[in-house]
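Trainee: Next come the structures, one after another.
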Structure 1
Amino acid sequence: MGAILIDDRLKNGTDKFQGRYIHFGTEKFPGWKSVLQELM
């Protein structure tokens, strides 16, 4: 299982994911640039 999940929805088990969850498309992560900055 992976350590990081990047998704734009809160469905399909994201609440059960035990690694790092990045909620794409939110105020904190509006686009890929902000996601990549977080991962670097």
Structure 2
Amino acid sequence: YYIVSNMTDFANATSQSLDQLNQAENKLTTMLWHAGNIVQ
């Protein structure tokens, strides 16, 4: 049970990290897109 609970915690932490990475990537993409529009 302990191992299963640890794996669940690990999976939750991993998915949260991936969500944060995804959000950061989206922000970066948006910033780059705006920067590209300003340059043009």
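Trainee: The value 58, 6, 5 for Cα extents along the principal axes in Å was derived from one model only; which of 1, 2 is it?
Mentor: Values: 1: 25, 19, 10; 2: 58, 6, 5.
Of the options listed, only 2 reproduces it.
Trainee: If helix-only ellipticity at 222 nm (-39500 (n - 2.57) for each DSSP H run of 4 or more, over all residues; to 500) is computed to be -35000, which of 1, 2 is the source? The partial results should precede the final answer.
Mentor: Numbers: 1: -5500; 2: -35000.
Going label by label, the one that fits is 2.
Any read-out appearing in this document is the output of simple, stated calculations on the displayed coordinates, not a laboratory observation. Model, not experiment: these values are computed from the prediction.
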